Structure P
Amino acid sequence: NPMGVPSRMNLGQIFEAILGAAGQKLGCKFATPIFDGAKLEDLKEWTDKAGLPNLCSTYIYDGETGEKFDQPATVGITYFLKLGHMVEDKMHARSIGPYSLITQQPLGGKAQFGGQRFGEMEVWA
């Protein structure tokens with residue numbers, strides 16, 4: 001999908017995937033600052049040292065048919081962090097409860113047992 005990177009990822013994630021694959025192959029870790037980090041030339045150098053294809057481009061196959069896709073894709077290793085937010089902690093609902101005397105709308109926020117407020121356009125619609 002040509003919109004995969006521009007709409008859902010930033011270039012730092014692509015760089016991280018390439019350096020992650022090279023680091024895994026070479027047995028080392030990389031730490032690059034945000035704005036003064038690895039350059040494209042550095043990525044090519046490290047993938048060459050690791051014996052990986054240029055910028056970790058490889059052909060992938062359709063899992064259902066086994067057919068090879070026409071264009072190569074960048075495949076690498078990235079890091080994930082599990083977020084501490086859980087649905088049970090965030091969930092909140094109300095049918096009746098306190099409301100503002102001025103606007104006659106529910107108070108805001110879970111802590112005040114509030115509810116969803118109407119915006120300006122919804123109020124006057």
Structure Q
Amino acid sequence: MSRQDKVAEAIRQEVSVIIHDKLKDPRVGFVTITNVEITHDLRFAKIFFSVLGNEEAYKKTKLAFDSSLGFIRKLIAQRLNLRFAPEIAFYEDRSSEYSVRIEEILNQIKEHNEQDKPKKGFRSNKKT
């Protein structure tokens with residue numbers, strides 16, 4: 001694991017703790033930090049999050065994060081003892097929603113295919 005990967009994982013863990021333990025903003029919903037991408041020079045980090053809820057929950061949580069950037073960045077710098085505290089930005093991660101939707105579609109296809117199968121005990125008129 002490269003230093004870049006280690007720092008990204010450490011930031012992901014620390015931001016999760018900060019959000020759940022230190023950030024007391026009522027706009028923050030049930031949040032999961034899903035990923036962190038950091039530049040090679042460790043100066044900028046993209047923090048991806050998902051929220052349990054609807055579009056409004058995403059909007060409120062994003063606003064809360066944007067208004068708390070300085071606070072979160074300061075705590076990251078203190079806890080990780082980095083030479084430079086990376087600039088941070090939060091991005092919505094909706095991949096879990098897409099996964100759920102794809103699973104629903106696959107289940108619908110499976111159900112449709114099972115309905116089209118001939119039932120046991122019935123013979124097909126096709127000759128082989």
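Where a number appears in this text, it was derived from the coordinates with a stated rule and is not lab data. These figures come from a predicted structure and were not determined experimentally. Cβ atoms are built from the backbone, for glycine too; each structure is taken alone.
Going by relative contact order in percent (Cα under 8 Å, 6 or more apart), which of structures P, Q comes out largest?
Q
Can you say which of P, Q returns 3.8 when distance in nm of label points 7 Å out along Cα→Cβ at positions 38 and 54 is computed?
Structure of origin is Q.
A value of 13.1 was derived for mean count of other Cβ atoms within 10 Å over residues 70-77; which structure in P, Q was it taken from?
P
Ranked on FRET efficiency 1/(1 + (r/R0)^6) of positions 30 and 78 (r between Cβ atoms, R0 = 25 Å, to 0.05), which label among P, Q comes first with the largest value?
Across P, Q, FRET efficiency 1/(1 + (r/R0)^6) of positions 30 and 78 (r between Cβ atoms, R0 = 25 Å, to 0.05) peaks for P.
Matching task: 0.05 is the computed value of FRET efficiency 1/(1 + (r/R0)^6) of positions 22 and 102 (r between Cβ atoms, R0 = 35 Å, to 0.05). Pick the structure from P, Q.
P
Assuming -9000 is helix-only ellipticity at 222 nm (-39500 (n - 2.57) for each DSSP H run of 4 or more, over all residues; to 500) as calculated from a single structure, say which of P, Q it is.
P
Here Rg/Rh (Cα atoms, Kirkwood Rh) has been calculated and equals 1.30, so which of P, Q was it run on?
Of the options listed, only Q reproduces it.
P, Q: which one has mean count of other Cβ atoms within 10 Å over residues 14-21, as calculated, at 21.5?
So the calculation was done on P.
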